[in-house]
Each structure stands twice: as C-alpha cells, then as structure tokens.
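Colleague: Take a look at the structures below.
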Structure P
Amino acid sequence: MQQQSSPVAYGFVGTGAITAAIVEGLNAGADAPAVFLSPRSRDVGQELASRFPTVQVCGSNQDVLENATSIVVAVRPQVAREVLAKLSFRPEHVVISVMAGVRLEQVQGWVAPAAHVVRSIPLPSAARARSVTAMYPDNADARELFSRVGDLLVPGEETTLDALSAATATFAAHFDYLTTIVNWLAENGVESDAATAYTTHIFGQLGQTLSERTDSLATLTEKHMTPGGINQQLMTDLRGEGVPDAVRRALDRVLARLRE
C-alpha cells in the first residue's frame, strides 16, 4: 500500500460500531479525509469502503500506522495490550483512545514512543456529525478529528472524563425503560407495533426538546408536569421507590470500575 499523501488522514485500529459511526460522520460533509481501517471486522470495513471512496481497508494494523499519524484505537479494553504490543508506533503518532476505562498512563506505555495520547468518548451520534465528544487532554489533532463529527467537551482532569464515561453507561437502561413502557401498553390492549411507534414518538419529541433547550433540566421537569397531575404522580412514585438513588448507586459502581 502506498504512503498516503493527503495532509489529513486518520487510521483506525479496531473496526466496530463506534469506528463506523466516526467514519460515517467524517463523510457527512465535503472534504472528507482519507481513512485507513484495520482488517479486523473486515465486513464492516469493506462495507464502509464500498460507500466512501476515501476509505481503505488495510492488510494489517501496522499498515494503518504506516498510512496515518492520527491513530484511533477502538479495540476492546480486554485485548488492547495484546493488540498494541504487536505494533511499532513512531514519535509523530497521535494516539486517540476510545477505550472505556483504560487510563492514559496505560495507553502511553503500550504505544511508546508515540508522543501524544488522548482519551476520548465519541458518541454514536457521530454518524450524523452530532456527537459531543469528551476528550482529555486537549490536543489539536484530536480536536480536528472530533470537530468534524460534532462538538467537543474537554474537562480539566482525567478523573472528570471517567465520570462522563460512566454517564454513557445509561444508554441501554434508557432503552430498557422505554421497552417497559411499550410492554405495559401492549398488556393494556395497545397493538405491539402501535405501542412501539407511540412510545418512540413521544420520547423522540422529548429528545428534540432537549436538543433545542434553553431552560435547565429542572425547569423542563417542572414544565412537563401539572401540580397534582399524572406526570407528578408517576415521578413521585418513582422517587418514592428509590429510583434516583438506585441510578446514583449504579453510576457509582460503574465509575469505580472505570477507575480500577
């Protein structure tokens, strides 16, 4: 494979869902950069390469490093050390980790002599160039990448990034909450497809409200309930059942795991 001459090129070691989302977002507008993908999950990579002319699937992970200096590491944390130990990084490489719970110090040791390492939390909405990507520390190359797929949030400490990462553990629980509502509707006579369509519409519209919000979340809570009404009743019942405290405890356990 020939050395890429483009001034902007990104390499991805690991080709899973978050890599696919970032690559989608990079190609959402004009002037898409060159992208080099590792051969793992070749089906995902080939599908992206078939859609976007700027995307190539490399023959090996080392080929990815030879064709780009900004390298996104998107492998499972459990295998990261094994995967990265087989690669030869150069001092000019900027390594951008999207691995949850893997601390900067660990990654730095695995990718030496790469001079710059960044931790990041790109979101699935990167595919629509709508992610708010948290990253630490600040870095011009990582900032350029993630500004192409949305906005940026740069906390002042790595421990704060851990808390932001823990917050993303709520995604599946949110969808499970919606599934509970759908199932309850079906149990009360609503046809299953209609229950799903109705519930997703309601919360899709609430999501739109959030994306356009000018008020605080506490103010929005007040605006979406009437004193003595059914919204207040359900919220009071859930609070009485200890749901907010259960969420906090679960988040505390996730955060403790990320900081191990």
Structure Q
Amino acid sequence: MYTILGCFITAIGINTFLVNAHLLSGGVSGIALILQYTLRFPAGISLLVINIPLLLLSYKIMGKRFTAMTMIGTIAFSIAIDITAPFQSLLKLKDNILLCVYGGVLNGFGTGLVLSNYGSTGGLDILSAIIKKKHENFQFATTSFVINMIIVSVGAIFFGIYSALYTLFSIYIGSLVIDKVLKGFSRQKLVMIITNEEKKISDSIMFNLKRGVTFLYGEGAYTSKKRMVIYCVVSLRQLPLLKNVVMQTDKNSFISVIDISEVQGEGFKGNLF
C-alpha cells in the first residue's frame, strides 16, 4: 500500500514540478525524462521498457521474491508517471527555484516512503542489489553519484547548463528528504551521565521524564574507581529538563549528549508510518 502511495507521490513531484521546469531526476526516471523531452515518448512507458531487462536479470540472480517485490514498485511507478502526466498543466509557476525545491521534496518523500516499507521502484535499486550480492564491499553511493552525474551531463548538453544545475540541486534536496524519511522526523538524543548520585538521578528521570534508564558498568582510567554510568534516550524537547534534573541533583555530574538517527522500542515509534 505504502509502496504504491510513495510511487504516486514521487510521480506527482516529477510531473507537477520537475517537468514544468524542464528538469531531470536521478536514476532511470532521469533517462525516461530525457526521452520524453527529446522524443515526446511517455516517461512511464520508457521506465517500464528500461526496467524489463533489469527485472529479468534480477530474476536470474536475485530470485523470485526480490524480483516480485521490485516488480510491484516498478509497475506502480510507471503507471503513476503516466496517470499524473496531466498534472504538468495544472501549475503555471515559472520560478525554477521553487519548482526545483518542491519537486525534490516530493520526489524524495515518495521514494523514502517506498524504501522505508522495503519496496523499490526498480532501476538503480536492482543494479545495487545485484552488484552488492556479487561484491560485498561494493559502495553503491559512489556508483549512483556517477550515474546521476552522467544523466545530468547529458541533460546539460540537450537542455543547457542552468537546467543541469537546477537538476543537481533537486537531486540533492531529494536525497536529504529520503534520508529524513528513512531515519524518521523525530529527533532523539542519547545521553550518558557520570555522577556520584546515579540512584537519585535515575529515579528523577524515570519519574519526571517518564523515560527508561539503564546502568552501564564503568571504571575511571585514572582513579580505577568503579561507578555506574546512566544511559538514557530522550526527545529533543526533554533534553533541557533532563539537564536540569541532573544539575539540581549533582552539579559535578558529567553529561555527554549524542545525536542518534533512529530509536525503536517501548516509548518510541518504531517507524515513521
């Protein structure tokens, strides 16, 4: 369900914003847009045609299950691109920066929604899985960057340098949004506290912040003194309150605050959706 929804959000972002600015997107959809701009060939059909040999290769190397899951996203995305094609005439905005930004945001959000639910729209995702299976140390980010740069370079030849620069900006925005969707929009902080009042502070955290606390066994390297280290995860909003609780109990406490990208478990949402 979310895979199909994500495909349509991405398609709306492409047709409503990127196409209106004559921009490209990353991956196979960027190739499909080049064909649409130059040959007037529908992007949805191009996507499907390009993905057919990749799906056959996926079936041979990756097996039925992966290929079936990928096929759902590939077909849904191809259909969504053609169904939302009329959206190109809905927006009369001529500001390429706004078109670039909103196109990148919707493109990234839709793609992130697909990926966060273990779906795929084919194209580079298939290549990534196949190469990763053959070469465990393979870093797809580098290859993806190279492929996108080739697509953008071709776009620059056909549509000009400004179009290429706007496209790069849109792809960058999309990648940021994808990362945000995959990691979740909520910001959490990992806090580690070294104190002589671990019992009082932990009780106060559990009572006032309603957050669980874990004791880690530590030992001072210089003093060789054994002590308990308080391990706790709180939301960004709760961080000032936690600091206040600690300082009121033990002003000599040592507090370390670490950014974390994802938290799953009781008291925290496992996924964005």
Structure R
Amino acid sequence: MLRQRIITAAWLVPLMLAGLFGLQEGGFALFTAAIVLLAAWEWTNLAGVTEPNRRLALVCGLAVLLLLLWAVGATFSVWPLWLAAAGWLANLYWIVHYPAKVEQWQSVPWRLAMGVWVLLPAWVGFNVLRDAGAIWLLFVLLLVWGADIGAYFSGRAYGRRKLAPRVSPGKSWEGVAGGLVVTLVLALIFAVWQGLGVGGGIVLVIVTAVVTLVSVLGDLLESMLKRYRGIKDSSRLLPGHGGVLDRIDSLTAAVPLFALLAFGVL
C-alpha cells in the first residue's frame, strides 16, 4: 500500500501543480473541470446510483452546466459561490445531526443535488482564484494542506474530545485547533509577504479562520456519505489514495468560500 501511495504521488503531484499553475483561462477551466467531473462520477456512487450508464449521464449533465457557466463568462458570475455558502450551512446541519436527520437527505435525488452545490461552486471558485492571481490559489491549497497536517499531529498528540464521533471517530477538537493555529500563522506570513497592511492582514486572518473551519466540513461531509453507503473510499481511481473526492473533499468547501469571502464580499 505504501509503495502504491508513493508511486501515485510521484506522478500525481507534479501533474496537479503543472495544471493548477501552468495553465490559464480556458486551459485551466478545462483542467479543473476534468477534476470536478471525475469527482462527480464518484459522487453518483455516494448518492446511491450504481448503474454505469446512468452515472455517466449524470456526469454529462454536470458537464453541460459547467459549459453553460463558462459561456456566461465574467468568471462564471458569483451566484454559485452563494450557492456554496447556503449549501454548506445545510451540510453542517446534517453533519451535526447525523444520523438523526438522515431521512432529510437520504434519497438519491437529494444526495445528487448535494453534489451539485458542492462540486459546481468548487469549480467556479478555482477559476475565480486563478483569475485573481496564482498566489491566492496557492494560499488556499497551503491553507487546506496546513490544516490537515496541523490537525493530524495535534490530534495524535492531544486529541481527547471527539469532533463528530458518529461521522468520523478519528477527528478531535484538539486536531481542529492545531490545524487552525497552522493556517493562522500562514495567513500572517502571507499578509506580510503581500504587503496587505494591518487592515488587510486582519481581514485575511478572519477569512482564513472561517475557511479553515469550513474545510473540516468538506472532509466530514464525505465521511458521512461514505459511512451511510458503507464504503471506505470514494473510488479506486488513485491507487493507494482512494478516489479524487478523497483528495479534494476539504478543497470543495474551502475554495468557493474563500473566493466568496475574499473577492465576492470583502
């Protein structure tokens, strides 16, 4: 398993970095759309759709939505980012109340709709950030990775109080706190590096704190859906790493919310 993880990471990481930072405009939109559509294929399984032709039809439907947004232009307008904000509030409610409120979202149509308000705004958010400058795309990626690393080590060392035991028993409040410390330090470093000043630095720190907490929901939401479906990984597309969703679950929450707060509202 470790050997598979290393081999996959050896080609996947350079490919991702080249696509995210080497491509612009149409090329970048197409690259990120490919990632989102692969994640959508996995999401159809999480939603309870198992027939391959039907899964493919649903993925094609999302592709048409992405194409229509691309045709609209103006970085696909800001409304999908607001859709993400509303959607993640609903996701938070269901995660907190799992499994008591399962009946509210367990139907296949509801779980498919959930995928739309998670994946479509994530694609828009990636393009908004890339349009604003590669530096902010880099910041969000480092934010999510830093939160994961901080949570892992802090959770292992100090984890006592479970965050969401019915959804993901391994996560703790201490882990969340450790991840938050790492991302706030990152925000301060970026504020100084980019010369944002005191006011801009404070805004970035506040936005970073909110987005860090929301990124945890991305991980928890996928864990909740996999637990309900009784599966370990979203797919086996990435040997040793599970599926695409297993790698981008936190980003699906962090990217659109950061784009909205940093560029759509503030």
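Since every read-out is calculated from the coordinates, none of them should be taken as a lab result. These numbers were taken from a predicted model, which means no experiment stands behind them.
Colleague: Suppose you compute helix-only ellipticity at 222 nm (-39500 (n - 2.57) for each DSSP H run of 4 or more, over all residues; to 500) for every structure in P, Q, R: which one lands on -19000?
Modeller: Going through each structure in turn, the value belongs to Q.
Colleague: Just checking, which of P, Q, R has the largest value of relative contact order in percent (Cα under 8 Å, 6 or more apart)? Let's see the in-between values first.
Modeller: Details: P: 14; Q: 21; R: 25.
Sorting by relative contact order in percent (Cα under 8 Å, 6 or more apart) in descending order puts R first.
Colleague: Identify the structure, out of P, Q, R, from whose coordinates Rg/Rh (Cα atoms, Kirkwood Rh) was calculated to give 1.04.
Modeller: Details: P: 1.04; Q: 1.13; R: 0.95.
Source structure for this number: P.
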